[in-house]
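Values quoted throughout were computed directly from the atomic coordinates according to the rules given, and no laboratory measurement underlies them. No experiment lies behind these values; they were computed from the predicted model shown. Cβ atoms are built from the backbone, for glycine too; each structure is taken alone.
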Structure I
Amino acid sequence: MSYLDNLENQLKSLERAEERDPARIQQERERAARERTSRIAAGPFAAQLRNGKFTQELLGHATRLGFAKRAKVHMTWIDTTLRLEAKQLRLELKPTAEGVVGHFFEDGSEVGSQPVDLNGDAAVLAEQWIARL
């Protein structure tokens, strides 16, 4: 058996031992339970974001404002997150247990975040986001 084969076997053995570690298994189960609880708590906000009037108004305003700035606004749903992209800007609306949070990105790095009122005026959020173009 060559040195590389022996090394590979030892690494695989260590990985298998790590996967069977009871403490690690317990941590993974706790993490999964926390994520599940968080998703359940965010469920009503996710449904309101996906089906609500606010989202339709936001998409309409963002499209109009982007057109005025000669920028195509791309809209994407990623699981429960709504992502709007225009040139170097990105806005992600993510439902959480406390409500919906808007994350503003510029050139791939986050420049700010704020809570979003789904009963508020979508035009204000769209203008705030597109104004950075």
Structure II
Amino acid sequence: MKELTLYVDGAAKGNPGRAGIGIAIYNQKGASIKRVGKYIGIATNNVAEYLALIYGLQEALILKAHKVSLYSDSELIVKQMNGLYRIKDNLLSQFFLLGQHLKRSFKKIEILQISHSENKEADRLANAALK
């Protein structure tokens, strides 16, 4: 069973403002296998965080993962995706539904919150995409 660990982050300079996403993917031995930094245009930070999660899950599917541990420093996104916070924004609701749909593609998935300091590589990739 292919296991992957993903670190995802979104960044927006201004809210809304220029935004980017960062994804760092590691195999089960902890070796880096893919890094993604993409500029996504003008967006809010929450939209960037959700797009990073969605893009990360899509990458895990492309890499044929069966088990995924996804880490984000966004309390809002993690708690919404785990059913602990409700969604008030229509656009975020649509991203939530897409994220839930993607989650069903894996035999096992966990979405966990980490501190900003534990998410440095994904943060670096997201911010580098803004330049």
Checklist outcome for this item: Value 0.96 of Cα Rg over 2.2 N^0.38 Å was derived from the coordinates of, among I, II, structure II
Item to check | distance in nm of label points 7 Å out along Cα→Cβ at positions 5 and 117 - structure with the largest value, from I, II | outcome: I
Checklist entry - If you work out mean count of other Cβ atoms within 10 Å over residues 13-20 for I, II, which one comes out largest? => result II
Item to check | Origin of the derived value -18500 (helix-only ellipticity at 222 nm (-39500 (n - 2.57) for each DSSP H run of 4 or more, over all residues; to 500); candidates I, II) | outcome: I
Checklist entry - Suppose you compute relative contact order in percent (Cα under 8 Å, 6 or more apart) for every structure in I, II: which one lands on 22? => result I
Checklist entry - If you work out Kirkwood radius over Cα pairs in Å, for residues 45-92 alone for I, II, which one comes out largest? => result II
Next on the checklist: To test your reading of the models, identify which of I, II gives 21.8 for mean count of other Cβ atoms within 10 Å over residues 21-28 when calculated.
Outcome noted: II
